[in-house]
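Derivation of every value follows stated rules applied to the coordinates shown; laboratory data play no part. Keep in mind that what you see is a predicted model, and the values were worked out from it rather than measured. Cβ atoms are built from the backbone, for glycine too; each structure is taken alone.
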Structure P
């Protein structure tokens, strides 16, 4: 690839081989083969300009960069490479450049979130990170009860009630398929201020064929999960032994339950309305089928489907203004935040801002007619997980904005929203642990269910405001 910014013809001609391959190659290999001699092995520049300094003379968008690669810049001596690189090659190469550009900024990011004397400083607030309790296996869900205690799910199938430093196991939960990403997953509580509320659990329900996402509800009496009712389970024909992409986030709102089911590793099925995977579903919170669901009268469609075209939704929250926000894992790049709406197609895998883990393209399209665009996306991926709206008063300047956690990047980010749009992001916390769940507690502190890299000694931590020093 030639210098995309300021170009010299003699140097450009040495940058690329004229040999054309009709088969898409890995992005890293294409970069080394065509680009590194000019732009450097680390994209830092050499004979050509740096590709990681975020300075683009001919436009900074993906479409701008793709156009320059495809069509060239004749007056700068850059030839057109649309006959040398396929559309998939170019798409994967752009994602690779974005990844490397983000990596080049890591040092500055780390410096911005380093605590001073145990105090983290952000644009509007200062806070400290406090341990609440630890000593768990891999954690997944966290939800508060009216007495100030909280429920905590371990992926291997244990449900805990935690009050202060005391933890008590809740027995009687369903058997789970605790393999790879499967197990006991999210928690939601209907009317948590009531004395004996319904507790909803998502889990990977085992069968002879493997497992599939299921939802159960019950009540907790004397540390037992009783009066249990299956709210949702897929037919066994939809079960699979693949151990990933269960989705499983739950939102309760207005007498309805919304829940996510990941694509279960079969990406094309996210577009198939006759299958439950790769979808957001909606039921009455007692399991009845709503008559106004978008595909309830569509032949062969799964009637609980509310939206489709999702890869692996890992976070959902209903905001104060009635918007259902969802966060989902992309492949390599392309993690997304969406507003979920009735009957809408979110595009996976026909459109994506990411590529396959091996560096080849999922698709060369980031948009298509009839498919919704994300409100925000990340390249490279952060492995986005939980999402919550800040509704407390302890961090007043964050009110009504979104908090998101991440696994691989070990981050908490603040997404400033206005009128259903994400208008800015801020990194609040980094490299303190893999964040699986994130909730605003009753006092307005922000609670994190965190798993360390080695998946041992997981615990709950909280962000506590520091108002004066």
Structure Q
């Protein structure tokens, strides 16, 4: 264990300050995403006019094909109430032949067959299709009504982990432009509020019933096309800058040292959280040997998902929302009952500092404030489009990158040390030669 700590200490100074590949890759997508605003406006204006013409139109985000994207778009602070999976029991009877469907492609390498099949099915239903994915690698002949490019270099699966975040960014920008297009007709769709506000519970309930999701109200002020999407992408740039900051990078460094040390010792490290994107992404495309699992919906009564995956003394990385718990579930109770060590990441609650105290051995701040929705509106609920999901997804990938780098570096250093110990230089006159020996062969490494 001392050797592992020594190795981590020796090279942590080299890794600290090196921005994680995931954040670099995501930042590189921003100009391309920005350039797609005209396509977002075009798709959003069509959708707004279509819904105003056919008020019973559903905006479908199929769940099984795109769990992270769908999770982030539905029932979110600052999200559209009408965006919801049409296959849900309380929704399926309301399906029409003039609905709209939004599809997100993780990568063409993994999703092309599913997407092609889905598009064919939706076309048979006469639905209008908005497709978000990479132009590069896109199957030839694929037909949709609107396409928005996420800027991936190729259609390969290796880009999937960032494609998801890029697609969600585009999804929120499209939502912004949909709302602004509605305001230019004097209307505004149902927009949900964060459950961190007490008044949100009753307000949201009215627009989360099957019929309530279709609510459309009046808005006296017209928002110019492109304005809200620009505000959102600028907020994304600010988030990237915050994640590059010395404060956040230091927090990731401290947490990743602890995690890498545990993993190098062969110990279990679980990762889960409270959130929408997190539920599925902790199990997909991870580099380090995490134990990723979904907690939402799996702790109730005597059921404790943490005990299923972890043992007392194991480490849990918990990427949450505001504080340790959700509004509806006391996750802290089940985490404590599991007897695990804890590393947390969430946005602090300024109104109730007590919930920020978790007993965690390390913490990574999230860079957003209570209320979550970021883009200002001229009428109630006054703001829309959250940044928290993108924040938590980037922290997940940044932490994974850093831990993986540390593990690889430690193993490389160990191997190098072992090889050096297995070679002895002997002098024979003016010549040097190497002779393999058994020195150090009994040394063992994790």
Structure R
């Protein structure tokens, strides 16, 4: 019978099964990276829509700041729990739930009737987005055993994130001009639903090994501490730094963060295992990624306000200017990951953070009104430096921890990235003060902008120095064969 024959067919010399497996793995990798793409896209694309949102809702400047920061803040606040949750109950379940939730939250943003409703939708976006970054990276780390293959896959992961950064401002400016600001959120609906459908079919749900429980108390203290600090930094100029609300909020922030550290030290299963930060690779990567994202979001926030408010450029023209920053990020991420696989992560990280510092110093000193031909190369240097510091750090982290802790580790360093972004917007806004609200004299704004860039340069210089002196020069290790199978 043909049925019997089909059961005994010898496929040992037939490349078709191997080819099909490779195609399945490749498609799975692309769909995982699609989640990363949407998360990063919504960070930069929203900046281009702020003037249109303000005109639609008559929102104050602080409301527009929160459109960016409430998303990133929610993102940062729940990354640690999301990574641990994936280790506990399955990475596939958490990733797909986050992907579907993020898509529905995007639809809520598109339908928002008020600035308050939009902020609620953005907060939900950030919460669900917190599952996508660490879980996708953890899954990818177990899909590939050979260090160079793993580095290339992570390079694609980082490269698509860079592509989102590169296309976000341009696509955002184009969509806002043609279809209105709501279209930037509608864009996520087809992408998210298609990716979720494909991954539900392709991504296996493997048994989990972790017996951890969620650290509810630690999560609550962390959210209170970071949110209170962000509120004080954003609202301090308007309310007055010595006013009771701001002083009280700062006290709450420091008390909550101190209690968080004590809580994590005393809890058997903490949200943030402090012992993991004794790993010099993880500790350095956290500092480096904080500095890189502090720099990138300082640039996005201040230069968007400058180019559109003082330079009188349209949203689309502003997005085109940012290509000199974001396109190098996209290209260099892939190159840097491959380099880290060959020579180790330390040298690329030190060189990358140093290059970013140099570009920021140059940018803080040159006249912005001279045009993109003058400041564009400095932006490109910052973009290349950010890639050479960030992508190898992710390769090194995943090679330095046990596979069952990959979700937690990626959650930790991604949390530092997002906190860097949150504080960048808050601190930059504090330094430029209320000049962005409509002052006709650009000098105070430019002065504050330069101080913000200098602060970002100092952060990257410190990161380079710490990486040089603390980070070991070990090359990435090969994952054991038994750990190669994809785990959901």
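Details
- Identity of the structure behind 19.9 (criterion: mean count of other Cβ atoms within 10 Å over residues 58-65, calculated), options P, Q, R: Q
- Structure from which 2.3 was derived, distance in nm of label points 7 Å out along Cα→Cβ at positions 226 and 266, options P, Q, R: R
- Here the criterion is relative contact order in percent (Cα under 8 Å, 6 or more apart), and among P, Q, R the highest value is seen for R.
- Test item: Rg and Dmax of the Cα atoms in Å calculated as 24.6, 95, pick one of P, Q, R: Q
- A value of 0.35 for FRET efficiency 1/(1 + (r/R0)^6) of positions 250 and 394 (r between Cβ atoms, R0 = 30 Å, to 0.05), calculated from one of P, Q, R, originates in structure R.
- Given -28000 for helix-only ellipticity at 222 nm (-39500 (n - 2.57) for each DSSP H run of 4 or more, over all residues; to 500), calculated: source structure among P, Q, R: R
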